[in-house]
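Engineer: Quick heads-up: structures coming right below.
Rule-based calculations on the coordinates, nothing more; no lab input. Not measured: the values here are computed from a predicted model. Cβ atoms are built from the backbone, for glycine too; each structure is taken alone.
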Structure I
Amino acid sequence: MRTCDSTNRRSGRRTGCSWSGVLPSCSPWDSTAAGAVLIAVLLRPRLALYTAAVIGMLVATVAGGDVRLGLVTFIGSSVGVYAIKRIVHRTDLMRAGAWVGGANAVSVLALNLMDQMPWYPDIATDAIYGSVNGVIVGIIAIGTLPYLEQLFGLVTPIKLLELSNPSRPLLRRLQVEAAGTYHHSLIVANLAEAAAEAIGADSLLVRVGAYYHDVGKIRRPVFFVENQAGVENPHDKMAPSLSALTVLSHVRDGLELAREYGLPSAVADFIPQHHGTNLIAYFYHQALQRGDAVNEEVFRYEGPKPQSREAAVVMVADAVEGATRALPRPTPDRIEQTVRRIIREKLDDGQLNECPLTFRDLDVIARTFTRLLATMFHPRIEYPELERDLRAGQRDRAPVR
């Protein structure tokens, strides 16, 4: 096994990668590129690139000032960060490891050719070691990522994609026990994801948060209008204050289910924040009409108000979806008026005061919602005469027996 003191066979200079003494980046036991890959997944790719540069300099220093080793480390780590930029499954970490291995092998090959090393065994051995290093990086990244997610409470794109799977136990319960709420959540997710992408927010987090924002309705599904098909509305026999209390409870129920099923806090936060401290206006005005002694706070959600752009987008999407569904004739103009009215009401009520949305963001969100809802509620063309003609033609062509 070579060291940094291996002699160049043509020039007599001591050079080349080291495989003993100090472990370099191209060593099969080295895992420095795994650190950069994990930082790219858990935090940000740009930070991972800075980390790769720092690690490269540290490796070069530890290896006795060998710039070649630092360069190989930086190249392999940078390629790993680039390969993991669009991650979908955990197996993509192995793909990133393969890219790291290839980059290591090419880097070592180029450096050894510059030093005029013999192809065998020096260059061939180094290339193999570099490739094996990439496999080890992938294994380390896959093995440690779940523990790091759990330890630091971080939510990676991989975790979010796993949570968005319809076969997840909690989503399966929502589909079966509150089908109307599940369908509502899908529409809210489509609206919110498009708006989040338009303003540069985390669209994947928004989609997953929208999927779970109303899971608390599983406990009492028939108390919510979207689940009352063919069922008598139980609120018709209840006092407005009791009805409001029942509706308010779905937030607490949702948080309990989130803890029970192990939802990360970044997703569970959508459950209370998408309502903020909104007033349950229907039952509040019903109580006023009955002449009851009304305390407005009893009819308001406990909050907190949306703390992020993502939660605010879901709040507006949730309100817009319900309001536009109730429109008798949802033309594009009426849809836009409804969307902008809801956004203005949220602003006037102070529901968006604690999130970093700008007025420009709100305008983009309104235009995005209007465009999508106009396509969802487009008019259908009826073909009664065509269907009648087709039936008549079929009778005319029927064989005579």
Structure II
Amino acid sequence: MSEMIKELCPDGVEYKKLGEIAHYVKDRIKISDIDTRNYVGVEHLRQNTEGREMSVTLPEVDFVISFRQEDILIGNIRPYLKKAWLADCNGGTNGDVLTIRIVDKMYVSPQYLFYILSSEQFFMYDMKYAKGAKMPRGDKKAVMNYAIPVPPLAIQNEIVKMLDNFTELTAELTAELQLRKKQYSFYRDSLLNFSRDDVDDTASSIAETPHYMVGDIFHIQNGYTPSKKEDTYWENGTIPWYRLEDIRTQGRILYDAIQHIHSSGVKGNLYPTKSLLMSTTATIGEYALLMTPSLSNQQMTNFAIKKEFEDVLDVKFAFYYFHVFAEWCKKNANQSGGMPIITTGKLKIFSFPIPPLETQAKIVSILDRFDALCHDLTQGLPAEIAARKKQYEYYRDKLLTFPRKGA
């Protein structure tokens, strides 16, 4: 590549504003002329430039903005989500998406421009000029002023070829990971099924598994938010204070929280180490295993194994069975008040199996291996995918950086 650059652009590369090589599409298309397969709203663009999802419904409007194959669609709400897609079909989108069309494809390759506009540098620039605090929107004028290096088409095509190789390999690994996750779900659901209809007299380990109500097994404690008016409750805090965001960003085994509170803001007891946490208001059924003494906000409920069950219930088995418990909570939440909620009284009546410790240990061992393969960022496929993405980002930034002509 370096030899190619020396040969074709020895004096550097010309930079153009995006608005000089492309424009926003303003054409409209009748909603009746498209369907869910080719309608792509901002909500259908995946974060981190990972493509698009299929739409389930169409908006109740007469017209939407049209796009063509090889147009570039960029989510204009919350640019930090990094939503970008190179269209592989003709279709329609909404006003929250910037639809960018190249003026001359013999001058700029769509695939090359897509790699430029899906880079970290572009999204940092987009956020720099975004307007609004809670729901920032990209500045359309600023986006069109973004500087694009435009080397000869032969160099663009070579860069696209090299970056495509990286993305294809990552896509293959991601597809394999999705397959592993399906296998994990199958084995998890099978291993945790203690109320099967297909058991026979020989399946005593399943058919005769004792069940207890959650209220009998666990101490149940609701979370709370210390007063924000008391600065001392929040300054120099050392006690992890969990919110749903912690599970979403750190996974289901939690060692520390994003936010902390001071001991002066604590009411009652902390959640003990190796207790379980579940969201029971608004978003129901997100759960995690806590590895340090902590607290949470009022959206979460803590479950600590009672002393009389400590010798018969492995907390890691309980953690895995919380998947079943969580699904039950979602189905049985009270929806009448506008915000879904499942009460402590209802939580207490869920029937929780406690098989022999040997059975629990086998289930935990199997699911631990699957879980590491599917979710552990330090090993298995997630680690390999993360390494490939870092490698791709390194080479993308390197390949898309050129000395400016005349500088």
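Engineer: Supply the structure label, taken from I, II, corresponding to P(r) over Cα pairs in 5 Å bins from 0, in percent, for residues 155-266 alone with the calculated value 2, 8, 9, 9, 10, 11, 10, 10, 11, 9, 6, 4, 2, 0, 0.
Structural biologist: Going label by label, the one that fits is II.
Engineer: Match the computed value 6.7 of distance in nm of label points 7 Å out along Cα→Cβ at positions 115 and 219 to one of the structures I, II, and report its label.
Structural biologist: I
Engineer: A follow-up question, please. Quick check: 11 is what I get for relative contact order in percent (Cα under 8 Å, 6 or more apart), calculated from one of I, II. Which structure matches?
Structural biologist: Label of the originating structure: I.
Engineer: Separate question: From which structure (I, II) was helix-only ellipticity at 222 nm (-39500 (n - 2.57) for each DSSP H run of 4 or more, over all residues; to 500) calculated, if the value obtained is -11000?
Structural biologist: II
Engineer: Tell me which structure, out of I, II, gives 77, 58, 49 once Cα extents along the principal axes in Å is calculated.
Structural biologist: II
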